[in-house]
Structure 1
Amino acid sequence: MKDVSKLQAALNGLCPRCRQGKIFKRPFYSPRGFDEMYEHCPHCGLRYEVEPGYFIGAMYVSYAISGGVALVIGFMLFYFAGDPEGWVYAAVVAPIMVLIAPINFRISRVIWLHYVAGIKYVKGL
């Protein structure tokens with residue numbers, strides 16, 4: 001099997017240890033279950049949530065992503081819409097945050113597993 005880079009594995013939601021097994025059971029656009037993760041990697045058996053509350057740290061990653069998206073939207077409104085009133089910012093940013101929540105949830109957990117948790121890649125697993 002062809003080796004997958006860390007970035008490719010993260011972008012595809014693959015296990016950080018073997019880079020072959022999926023992390024999530026369903027696609028992010030699934031109406032129900034976008035947040036369902038495998039307890040263990042289907043390929044190498046790595047337990048994703050090593051202790052209760054393990055993904056609390058991923059909430060900080062999620063917060064940073066949400067803040068960055070809101071900031072970019074705010075700048076776009078400021079420059080392209082001529083600095084509208086405050087309610088316009090809220091009316092535009094809030095629904096976008098709700099719409100990107102499933103993607104943000106997944107991205108933050110994948111980033112946490114791949115780049116923060118310290119799980120090392122084991123070639124040939």
Structure 2
Amino acid sequence: MSDKKDNGENRTDWAETRTDWAEDRTIMANERTFNSWMGLGLGSVGVAIALKAVFGDFEPTWAAKLVASLFLAIAIIIYWIARRQSQKTQKRLNGCDAEPLPSAHFTYLVIITTTATIAVGAVLWGL
């Protein structure tokens with residue numbers, strides 16, 4: 001009888017360990033997803049720069065700059081949505097073996113990329 005009890009406890013321990021590992025994988029997936037969102041935002045910045053390069057001689061010049069600026073605005077929106085979603089996910093998880101990136105680091109990265117994107121916009125409008 002005691003063997004059956006031990007076997008049940010072992011199964012419970014293994015189930016808890018698998019759950020912990022699943023949370024660790026989800027933490028890492030959350031960070032990869034954040035990275036993908038940031039890449040999408042930076043891709044929008046690339047489109048803005050390409051539009052300015054392609055339509056540089058377009059008249060009126062403000063129209064090409066306005067369209068490029070829309071892509072820069074989209075990039076900034078994407079950054080902040082990525083931050084919000086990653087922090088919501090991170091709050092629900094508890095790491096076991098994986099150490100999650102502190103949520104403040106997500107915020108710092110978004111602030112830096114937002115600042116850089118605004119600087120790109122300033123340069124585009126200055127050209």
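Quick note: the coordinates plus some simple rules give every number you see, no bench work behind them. Since the model is a prediction, treat every value here as computed from it, not as a measurement. Cβ atoms are built from the backbone, for glycine too; each structure is taken alone.
A few remarks follow.
- Label whose coordinates, when helix-only ellipticity at 222 nm (-39500 (n - 2.57) for each DSSP H run of 4 or more, over all residues; to 500) is calculated, return -15500 (choices 1, 2): 1
- Cα Rg over 2.2 N^0.38 Å - highest-scoring structure of 1, 2: 2
- Highest-scoring label, criterion being relative contact order in percent (Cα under 8 Å, 6 or more apart), among 1, 2: 2
- With respect to mean count of other Cβ atoms within 10 Å over residues 54-61, the largest value across structures 1, 2 is given by 1.
- Identity of the structure behind 1.7 (criterion: distance in nm of label points 7 Å out along Cα→Cβ at positions 22 and 46, calculated), options 1, 2: 1
- For the structures shown (1, 2), FRET efficiency 1/(1 + (r/R0)^6) of positions 38 and 86 (r between Cβ atoms, R0 = 30 Å, to 0.05) is largest in 2.
- Comparison of 1, 2 by FRET efficiency 1/(1 + (r/R0)^6) of positions 62 and 102 (r between Cβ atoms, R0 = 35 Å, to 0.05) - largest value held by: 1
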